[in-house]
Structure 1
Amino acid sequence: MFASILRELNYLRSNKWDLCMVTLIPAFIIFMFSSMFYAGKAEHLPIAIIDQDQSELSRNIEKYLSLNHTVDIKTITASSTEAEQLLNETKIWGYVFIPDGAEKRFVKAQDAQISIAFNQSFFSVGNTISSAMLVSTLNALADYAGQSYLANSIPYLDVPTAHVKISTLYNPSMSYEFYLEPFMVPAVLHLLLCCCVAFAIGQELKRGTLITWVNRESFVQGLLAKNLLYSLIFCAWTWLWMFWLIEIRGWFVAGSLSLLVCAQFLLYFAYALISSTVILATKNLSKTFGFIAVYGGSSLSFAGVTLPLNNAPIFTKFWSLIIPYTPYAKLQTEQWVIGSPVFISMIPFLILLGYCLIYFFLSCLLLKKLVQGATQ
């Protein structure tokens with residue numbers, strides 16, 4: 001096995017493009033995503049206020065919106081046409097509409113008819129800006145009712161009001177760096193890993209060097225060595241990135257770091273073996289890359305990370321169950337973010353181990369068949 005690893009390292013050293021695939025490209029991916037999510041969350045998103053009331057209430061809403069760092073008031077207008085045009089041109093992401101007579105209706109305990117509109121075609125931005133506008137508008141209404149209207153009309157009335165505390169757990173700053181980056185980097189790197197493994201084995205088949213790579217006595221070690229080498233290379237890049245995120249950026253691991261690191265190795269090793277199985281079965285790089293694009297490229301979407309699986313179609317749930325990234329995403333959330341007990345995460349860990357064993361067995365059978373066919 002050690003000889004097979006040295007052989008693969010010599011191959012990488014002598015082929016610059018393959019070496020680039022396991023060095024420069026992972027480094028660029030990590031740099032790109034780290035730079036993309038470094039700011040944490042989107043802020044100062046442009047909005048508009050349609051103020052047809054021109055009242056103290058509308059000025060209070062404007063004040064509270066201007067104090068919210070998530071949004072930035074681009075314009076205050078009395079014309080809904082102008083705001084709609086800016087929204088259609090994506091120069092603003094939403095607006096708060098304060099109709100004429102809103103303050104009078106509000107103080108009479110009637111519907112003030114204040115409305116909020118936002119662009120939901122950009123899902124994350126839409127959710128962020130809608131929450132910011134809603135919270136600021138409600139705070140402005142409460143402040144006006146308590147400080148401006150009731151305080152002046154009934155100055156000595158002391159009425160206790162209900163207080164509801166809302167706490168955001170595990171990611172209180174709602175940082176995209178802590179939410180998306182830990183999923184994006186492994187998702188892209190495991191896809192790159194699959195391509196590297198498929199190309200490495202495909203080159204053995206194309207060049208007719210299968211027998212020099214493995215033989216009847218050592219094909220298991222040869223297959224294991226090739227997959228282990230690429231898995232460890234991408235694990236090293238992932239651990240380097242984790243060092244940046246944990247030690248430099250301060251996103252500490254709430255649970256077991258050792259279990260998380262072992263799960264990452266099983267994730268990469270499982271996808272490497274899947275790629276080996278497909279290339280050995282098809283003996284065609286184009287078909288293998290097509291399979292990798294569909295199977296590996298859909299991991300992030302079908303793992304329940306960015307899109308929920310609740311009430312999803314049966315096919316979506318089935319596809320989610322047959323990709324190794326799904327149990328890994330669950331384990332990573334439990335150990336990195338939540339800090340769940342280790343025994344809670346043993347189920348997804350064992351599922352990852354099961355993927356490795358199944359595809360290692362299949363790839364060994366296929367490789368043995370190819371070796372036997374080549375030596376006859």
Structure 2
Amino acid sequence: MISFMIILGIIGLTIFGVVIFKFTKPTPKENDKDASLPAVEVMVVSKANHKVEIRTDGVVESLRETALAAEVQGRVVEISPNFKRGGRVKQGEVLVKLDKADYQAALASAEVAAAEASLALEQERARVEQAQLDWDKLGKGEPRNPLVLRAPYLKAAEAKAESTKQQAEKARRDLERTEIVAPFDAGVRAANAEVGAVVALGSMIAELYSSGEIEVRLPLSLEDFGFLNRDVSGNIQGNVVLKGKIGLKEYEWKAVPARVDPEIDRKTLSASVVVKVLASENTEFPLPPVGLFVDVRLEGKALDNIVEIPRRALLDEQRVIVLDDKEKILFRDVRVFRANEMTVMIGEGLEAGERVVLTRLSSPVAGMEVMVEAPQTKEEK
């Protein structure tokens with residue numbers, strides 16, 4: 001009986017303890033529940049009009065380049081002090097002078113021959129006129145032989161006079177070609193003549209490039225090429241900004257679209273736009289040096305009603321995660337109009353005021369509840 005009473009008491013105490021624990025245990029706090037939910041950063045999106053910014057790069061080139069060759073041969077007697085590699089020359093400046101003596105003699109001889117041929121032509125014309133007078137007095141009708149009126153002699157005299165005249169003109173041009181002049185304001189890339197040297201006909205004397213007209217050829221992907229801003233005539237419009245680093249300092253220049261290559265590069269499947277660089281107010285480098293590598297930004301066409309979000313919010317190039325009013329995630333298919341390294345422009349799939357999840361979740365599941373940390377508008381972002 002005593003053992004039975006002890007066992008019954010133990011059971012009663014156990015039941016009493018369970019009841020007491022059930023009604024006295026602490027209720028979980030709301031913060032404990034939130035702590036178990038993944039925290040996410042969200043962005044409240046809005047629609048706006050955006051101008052596409054196209055980024056590319058290129059190498060500064062001169063608009064005009066030429067190689068000057070000797071059109072006559074001769075000995076160099078004088079060169080310009082600016083005629084050296086890296087020099088700057090002006091349009092019309094005489095770069096190299098050759099010995100003129102032989103060409104002056106050739107011109108004098110050609111002018112004598114031309115004068116004699118001109119005299120012979122006038123004499124022959126007088127003979128033709130006299131022959132015509134004699135025939136009019138003695139002959140009847142038209143003469144059967146053209147030699148009667150000296151027509152072949154006149155034709156030969158005219159041909160000889162024209163030939164000697166052209167020879168004199170050639171001798172005059174050869175004399176002028178003993179001076180090699182700069183065809184435009186240019187920088188000297190190569191100078192291959194020196195006083196005392198004998199240059200042969202056709203030998204390369206200098207390589208020049210335009211120092212005041214600068215352009216940059218910009219390769220573009222076909223996607224970027226389609227976002228160029230064009231007017232009704234198809235001409236490229238928009239601001240162009242070039243940036244290049246020289247030493248420890250970065251310089252900036254503006255440019256304007258000049259032309260578009262009409263053909264697509266078949267190897268790279270890319271198109272090219274050429275921009276003309278405008279002189280800046282910077283006195284140190286008003287124009288970028290030829291050969292400088294520059295980063296370029298072009299202002300493209302405007303896109304209407306676009307939602308712009310950080311690229312990290314995009315899941316698999318076509319989906320994002322949004323939150324409903326119960327803080328649960330939903331997957332949303334979107335249409336990406338354009339993407340760059342930092343942001344993407346969404347054309348369809350999102351509405352203004354929706355919250356897009358920016359945090360990368362390890363294993364997101366539709367309907368999963370999350371905890372919002374700090375909602376941000378696009379402006380705050």
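When relative contact order in percent (Cα under 8 Å, 6 or more apart) is computed for each of 1, 2, the one that comes out at 27 is 2.
Structures 1, 2 were shown, and helix-only ellipticity at 222 nm (-39500 (n - 2.57) for each DSSP H run of 4 or more, over all residues; to 500) at -9000 was computed from 2.
Taking Rg/Rh (Cα atoms, Kirkwood Rh) as the criterion, which structure among 1, 2 has the greatest value?
Values: 1: 1.15; 2: 1.46.
Sorting by Rg/Rh (Cα atoms, Kirkwood Rh) in descending order puts 2 first.
Each of structures 1, 2 was scored by distance in nm of label points 7 Å out along Cα→Cβ at positions 7 and 311; the highest score is held by 2.
Each reported figure results from applying straightforward, stated rules to the coordinates on display, with no laboratory input. Bear in mind the structure is a predicted one, so any value in this text is a computation, not a measurement. Cβ atoms are built from the backbone, for glycine too; each structure is taken alone.
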